[in-house]
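Some structures to go through are shown next.
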Structure I
Amino acid sequence: MKIMRRAFIGLEFDTAIALSLDGESLVVSGVDEVGRGALFGPVVAAAVILPNSVLSELVEAKIRDSKQLSAYRREELAKKICNCALAWGVDSASSAEIDQINILQASLLAMKRAVLKLKVKPQLCLVDGNYSIKDLSIPQQTLVKGDEKSIVIASASIVAKVWRDDLITQLAKKYPMYDLAANKGYGTARHLQALKEYGASPLHRRSFRPCQVEVAAFGGKSGA
């Protein structure tokens with residue numbers, strides 16, 4: 001029997017996690033990143049703290065993982081999330097940092113930076129995935145596929161996705177040959193072909209194999 005995945009996120013997890021052992025409400029931040037698999041640009045993370053009073057409203061808005069939403073719906077929800085959040089922060093790790101410390105460590109670094117930008121200090125960070133953020137003094141709990149289970153993590157995913165998409169759209173004007181406005185830095189067929197023709201830009205991730213292409217001075221691939 002095939003199990004159908006819920007189309008949107010309910011209240012159960014966030015309601016349970018927000019209560020401390022003594023029954024008091026905890027200040028919880030959801031933390032997520034976007035852009036790990038892209039070939040171009042930074043990995044971006046967001047941290048979001050929501051008041052318990054808006055959780056039901058976001059459930060009614062059918063909030064879900066940012067990858068399951070249209071661009072228009074993500075933008076609408078991101079505005080709503082940022083307007084009603086107690087605090088939110090966005091930060092990133094650059095392509096150079098990704099090449100230097102690897103994409104996993106860069107993702108965790110971006111998450112840490114986003115949390116430290118919060119104007120309200122959370123008592124607990126809910127971190128998407130199964131890796132904890134290094135050297136973070138705030139208690140944290142990892143949650144695999146958290147953006148499909150937790151409202152605050154899904155909210156962070158949406159805010160990070162909209163922020164990164166906007167950044168890549170702006171950078172696309174400087175590097176039009178890579179079709180970045182359409183692919184947002186990911187390895188589509190047109191993007192990969194452009195890498196073969198023009199080589200990698202300064203903002204491509206040179207540690208990623210598709211970006212390790214050399215181009216002769218007058219066009220054409222000279223090596224791999």
Structure II
Amino acid sequence: MKSLLQKPTSKSLMAGFDLILFEKKPVLGIIRGMGEESLPGVLEAVFSGGLRFLEFTLNTPSAFLLIKKAIEQFPDLCIGAGTVLSTESAQKAVDAGAKFLVAPNLNENVAEFCYKNSLAYFPGALTPTEIEKAWSSGATMVKIFPASQMGPNYFKQLKGPFDHIKLMAVGGVGPQNIPDYFSSGASAVALGGSIFSPRRMANREFSAIQKEIEEFMFAVNKIYSKISAIDLANHSS
């Protein structure tokens with residue numbers, strides 16, 4: 001594989017993934033360990049809560065079937081695959097209909113697969129060397145994981161030398177610290193096990209899941225409303 005992949009210049013080149021929309025609604029939902037019987041209720045909670053981008057981790061039983069059924073049941077959601085650790089898994093995820101791939105690490109073979117197939121790719125990284133390598137390998141955004149171990153200030157430090165790299169905060173992000181992550185340079189955030197816990201999904205606590213998604217999205221939308229107001233004021237002056 002080439003050490004540096006040329007990043008696509010047109011956002012339309014990413015098959016089925018709307019990067020412009022994701023940057024306006026920069027929240028990724030992560031589902032791990034859900035049974036098939038909970039799928040309709042969880043998807044309804046996701047959609048009604050305002051979340052539009054959702055991944056199913058591939059270490060979830062029947063993950064490929066869940067991806068396929070989710071796309072069939074809620075075509076307006078953008079569904080992807082997480083914990084993609086090999087090109088074989090990547091191909092199976094795409095065959096199931098996944099529109100983007102996420103991983104806890106950078107796998108250069110998976111990066112090349114995504115590049116060749118015009119897929120959005122969110123590899124995980126933590127150190128500056130890992131982050132730069134992931135971005136240079138064609139990442140759509142670099143997933144900083146676990147973000148909670150480093151905190152928002154780490155993002156501020158990273159954006160000094162890496163102001164051109166888009167970073168997504170994953171792990172330990174909630175309404176209380178969302179403003180800190182975005183003000184420190186995060187381009188997106190993710191919500192996962194704190195809302196989509198296997199126990200809650202199995203117990204069909206869909207109303208509670210929807211309520212917490214709404215609170216999460218409200219916190220993000222509040223930040224972006226302020227940013228839009230500032231941009232409007234700057235353009236008017």
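Please treat every number below as a calculation from the coordinates, not as lab data. Quick caveat, the model's predicted, so the values are computed rather than measured. Cβ atoms are built from the backbone, for glycine too; each structure is taken alone.
With mean count of other Cβ atoms within 10 Å over residues 54-61 computed per structure, which member of I, II shows the largest figure?
Numbers: I: 15.4; II: 21.0.
Comparing I, II, the top value of mean count of other Cβ atoms within 10 Å over residues 54-61 belongs to II.
Given that mean count of other Cβ atoms within 10 Å over residues 30-37, derived from a single structure, equals 25.8, which label among I, II identifies that structure? Working through the options, I get structure I.
From I, II, which structure was distance in nm of label points 7 Å out along Cα→Cβ at positions 14 and 182 = 1.8 calculated on? Only structure II yields this read-out.
Match the computed value 18.9, 70 of Rg and Dmax of the Cα atoms in Å to one of the structures I, II, and report its label. Can you show the working numbers first?
Details: I: 18.9, 70; II: 17.1, 55.
The value was obtained from structure I.
Of the structures I, II, report the one carrying the highest value of relative contact order in percent (Cα under 8 Å, 6 or more apart). Numbers along the way, then the final one.
On the way: I: 26; II: 22.
Ranking I, II on relative contact order in percent (Cα under 8 Å, 6 or more apart), first place is I.
Given a value of -11000 for helix-only ellipticity at 222 nm (-39500 (n - 2.57) for each DSSP H run of 4 or more, over all residues; to 500), point me to the structure among I, II it was derived from. That value comes from structure I.
I, II: which one has log10 I(q)/I(0) by the Debye sum over Cα atoms at q = 0.20, 0.31 Å⁻¹, for residues 70-117 alone, as calculated, at -0.76, -0.97? Can you show the working numbers first?
Values: I: -0.76, -0.97; II: -0.61, -1.19.
Corresponding structure: I.
When FRET efficiency 1/(1 + (r/R0)^6) of positions 46 and 158 (r between Cβ atoms, R0 = 25 Å, to 0.05) is computed across structures I, II, the figure 0.25 traces back to II.
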